[in-house]
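Peer 1: The next part holds the structures, each set out as structure tokens.
None of the figures in this text is laboratory data; all of them are computed from the coordinates on show. Not measured: the values here are computed from a predicted model. Cβ atoms are built from the backbone, for glycine too; each structure is taken alone.
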Structure P
């Protein structure tokens with residue numbers, strides 16, 4: 001069983017603020033071939049943001065390897081980042097499809113232009129371990145709980161419940177903010193819990209950490 005979760009990658013472009021207008025024009029000019037800029041939608045989306053944001057919407061035609069998609073570049077103080085890539089037709093993108101399309105955009109558009117104007121590109125990994133989104137202590141506590149628990153009864157046994165509570169407290173103390181869906185995926189895909197139990201535990205987790213935070217505040 002895999003020890004890592006496949007995840008959607010993030011991408012950001014950072015560089016000299018004074019070169020940012022040139023970067024924008026370069027990215028738009030580079031969109032030829034399979035990638036193009038939807039200028040009309042770009043203007044519409046930017047106009048509807050408050051305050052006014054720098055947004056560039058790209059589209060990619062479908063081919064034998066990829067579906068047709070839209071990719072958004074959202075402006076930051078020193079560059080851009082990609083908040084999402086969405087299919088232009090029905091359905092959704094798998095992790096592999098999303099990451100392959102992001103890599104294609106970087107290779108075809110972002111990297112050549114960024115290099116030209118002195119910007120750098122950063123991307124996150126396409127797979128994550130537990131320690132990538134939990135503190136070391138919380139990750140150890142979760143592994144202790146999951147490895148010892150009776151997976152047919154979730155955390156109902158007193159010993160399992162104590163180990164589950166240890167994990168919750170460790171998350172709260174470290175001020176970790178893991179996504180409940182990611183926790184459910186890890187429990188199911190990596191550690192072998194059935195899907196219903198994984199989602200039930202993730203929902204319990206979300207409620208418990210919110211309650212602990214409320215207690216601290218009051």
Structure Q
């Protein structure tokens with residue numbers, strides 16, 4: 001957070017300053033950036049999924065019913081969703097695959113650190129209804145596989161939600177349906193396959209999922 005304070009005041013979005021500001025609320029941890037308000041958590045319960053990686057310099061964030069493991073992940077989360085919602089961004093939802101929450105491969109993809117930087121960037125959050133000790137929670141993971149390297153012109157990602165995986169890309173299709181995804185999305189499909197392969201989900205998602213676009 002200290003690093004963001006140094007440059008955040010220089011950032012704007014549609015005329016709104018994006019400086020990090022703290023509310024005068026007697027140390028309750030309430031902050032805001034632009035029109036986004038959130039709480040900084042001073043710690044997490046022992047045994048919590050995010051507790052092991054907690055850092056006071058990069059603390060967990062409470063944003064409504066969502067818990068985000070760190071301030072840096074919160075910034076990346078907001079950047080991604082704001083970017084995806086831009087009117088001139090053609091971020092197509094291409095495929096959806098139902099895997100099942102009880103499938104150990106799905107659990108590994110969602111919860112492990114197996115997505116290395118050469119495969120993509122993973123951004124996590126959890127819907128716990130605003131209760132850190134909730135037993136019924138839903139974890140999400142957003143994985144960017146293309147668009148963050150200097151030579152890339154296509155942005156591609158996949159979203160891991162409750163029992164399903166959705167693939168999205170800005171790549172323009174090279175052919176119409178019913179051509180295969182590999183023919184239609186020449187750049188993106190190999191990147192999706194490479195990211196899903198370590199979890200043994202490559203074929204079940206890409207070859208057996210439901211094509212949406």
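Peer 1: Suppose you compute P(r) over Cα pairs in 10 Å bins from 0, in percent for every structure in P, Q: which one lands on 7, 31, 33, 21, 7, 1, 0?
Peer 2: Details: P: 7, 27, 24, 21, 16, 4, 0; Q: 7, 31, 33, 21, 7, 1, 0.
Answer for the origin of the read-out: Q.
Peer 1: I have 0.05 for FRET efficiency 1/(1 + (r/R0)^6) of positions 116 and 156 (r between Cβ atoms, R0 = 35 Å, to 0.05), calculated from one of the structures P, Q. Which structure is it?
Peer 2: Working: P: 0.05; Q: 1.00.
That value comes from structure P.
Peer 1: Check the numbers for distance in nm of label points 7 Å out along Cα→Cβ at positions 100 and 132 across P, Q and tell me which is largest.
Peer 2: On the way: P: 1.9; Q: 3.5.
Checked P, Q; max of distance in nm of label points 7 Å out along Cα→Cβ at positions 100 and 132 sits with Q.
Peer 1: Given structures P, Q, which gives the highest value for distance in nm of label points 7 Å out along Cα→Cβ at positions 20 and 44?
Peer 2: Max of distance in nm of label points 7 Å out along Cα→Cβ at positions 20 and 44: P.
Peer 1: Rank structures P, Q by mean count of other Cβ atoms within 10 Å over residues 60-67 and report only the one at the top, that is, the highest.
Peer 2: If we compare mean count of other Cβ atoms within 10 Å over residues 60-67 over P, Q, the biggest value is for Q.
Peer 1: As an exercise: helix-only ellipticity at 222 nm (-39500 (n - 2.57) for each DSSP H run of 4 or more, over all residues; to 500), calculated from one structure in P, Q, equals -13500. Which structure is it?
Peer 2: The read-out was computed on structure P.
Peer 1: Still on this structure: Comparing structures P, Q by distance in nm of label points 7 Å out along Cα→Cβ at positions 92 and 140, which one has the largest value? Don't skip to the end; give the middle numbers.
Peer 2: On the way: P: 3.5; Q: 2.4.
Of structures P, Q, the maximum of distance in nm of label points 7 Å out along Cα→Cβ at positions 92 and 140 occurs in P.
Peer 1: Same structure again: Please compute relative contact order in percent (Cα under 8 Å, 6 or more apart) for structures P, Q and give me the label with the greatest value. Walk me through the numbers on the way to the answer.
Peer 2: Values: P: 22; Q: 17.
The structure with the largest value is P.
Peer 1: Moving on to the next point. Once FRET efficiency 1/(1 + (r/R0)^6) of positions 28 and 164 (r between Cβ atoms, R0 = 41 Å, to 0.05) is calculated for every structure in P, Q, which label goes with the largest value?
Peer 2: Numbers: P: 0.20; Q: 0.70.
Between P, Q, the highest calculated value is found for Q.
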